[in-house]
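Bear in mind that the values in this text are calculations on the coordinates, not laboratory data. What you see is a predicted model, and the numbers here were worked out from it, not measured in a lab. Cβ atoms are built from the backbone, for glycine too; each structure is taken alone.
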Structure I
């Protein structure tokens, strides 16, 4: 079904740049995008938008980022997807880059450290709330709990998250007893040809980095791998980022990693934009740009590659069971990350109360930006 109005590329970029600039609240932004493109602009029908949202929820990466690319694809083809994707992500990158520079050059200032201490307490509540949301959304029986617990145990013994996800997918295939409804729509084969072209470009660039700058190659592959395994949205990337950057490579200590995730949370868009921070801290300006591009590329490619086959895949119960197993596993992974984050905090009575209050407010759907600002204010007052 075609939209009533077809925007120009400039209007498409401008619209998604503004949406990206105000994209606080994570998944809550999907409703904001829907209101803009379906109700206000009347660019897409409800059915087409909702179908795209369903697709973006079952592929890895930041859901809101993929949704912006999907809308652009439906409106202006493959280049429309690029325009809306870049337009939505650019504000978050610019803001995160500025915050990263400020952090690197002022993190020892007492006032900044007080603020960060308050934010570290809040991030514990945010991650715990993410585990709660994943569980509430995906748990329907004891088998789902079994998958989550198994994933948590495997992560605790430091099995690579990729292997944890594979095992969880197998458990989902065996234990899941629920299916997901599907809707049909036609997509031009040009989308798949574009997918193949971009994939070749990515492989060629990776090969050049391997030959020219091995450190940048490792950074790029790490970010590509993080996005490729982040089923369930941006927060799902957190356990994988933690494993790669803290446990495996040892690029950052736990405190710095927490600070990066905090900045990712207070920046508009997906928390996965923390990759900009990690890239800058490790390799400067070039590292920040490389990390940002690589951490969003795999999920974008998957979106372009899977759209022509989406209906067929969703018609297989086995596919839905595998996805369910992966999503359930993130409850366990996020629970472990929550526990590990608590180890890096000095737990006074005030900090415990702030964390509990933040968790309750998040469960009651208070916008995360207000929870963060409130936590910072309380931390400054009591310090």
Structure II
């Protein structure tokens, strides 16, 4: 009797990072951001929104990525930032203008609530305070003062729509909301889809305009804003909070086979992304969540491993994250919040982009931290764990590795 063999099931596809687009408070593009990090430069504004601190977006020539003035005018700042960074990622991947690939490229955007129309908000509140709000007043103002199809805060999926219009990315589109965890899930689901063969190539990322009075007010209600004077993330124990940043960070990720077929040069491999949601009702739950995620990443970091964290500076999440990092002191740590500010949905994609950039350039950017937690790394990194612990909820990790 002969034995029949069932066909072997192919394993998950290897996923490469082939494009990185960064438009941040430190500058536009990979070289500008890399040079700023190595110079330990920080761009903060302590005056415009005092007592709150922000990391303002570095000036760019919008025409280079959003050529039509009409497109620029109909976007608010957060959309311009994101659409610009998405264009940089497509340029980095060598895909700008490739209609065949762009037409089937999937897109997952991590976005918060769109920017509010402060003039309309202020007018409504002032008229109500003066008693000039007859029955039907609010409906009348909303109908007459706002653009058709919009409400007081812009729709979150407008960023994806503008990227599709400007850059021609017209495969499937998803927009995730949920502050820091939206960025984690954008990477996690895109990776899972490509690894499973459900997608070949995807554009993922997010953007934030931190120079918004409405956003600062929103986070001040929770006591989350850094006030007074800037300090690096690990130096905020006595003045907890995050300094909002303005940044766009987008990545092109694709299967190894797809990248090789088009002759793309990879920056690094995206090996795994895992997420958790600690209840945060008792001390230590964030630390325990991070330890659980660490064990789920698969494999172990070698002597050329490092950690890039989006630590916020808000408490108690940052202290509990530091307890996790203290248990893994054999790996150099870098906190993006010290250099770029806190960019909410964008923080995790930013961390993945910086990890891939560091691996491709054979060096981890230097520490910018007087506390001593961050130390120099003399060897080129071959593995970097990107860590994200939300200021309010949600935890995530990604493993980025060298190829070959």
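Structure summary
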read-out	value
Comparison of I, II - label where FRET efficiency 1/(1 + (r/R0)^6) of positions 225 and 369 (r between Cβ atoms, R0 = 25 Å, to 0.05) is highest	II
Comparison of I, II - label where distance in nm of label points 7 Å out along Cα→Cβ at positions 169 and 361 is highest	I
For -25500 (helix-only ellipticity at 222 nm (-39500 (n - 2.57) for each DSSP H run of 4 or more, over all residues; to 500), calculated) the corresponding structure among I, II	I
Origin of the value 4.8, where distance in nm of label points 7 Å out along Cα→Cβ at positions 177 and 193 was derived from one of I, II	I
Of the structures I, II, the one that 24 was derived from, the read-out being relative contact order in percent (Cα under 8 Å, 6 or more apart)	II
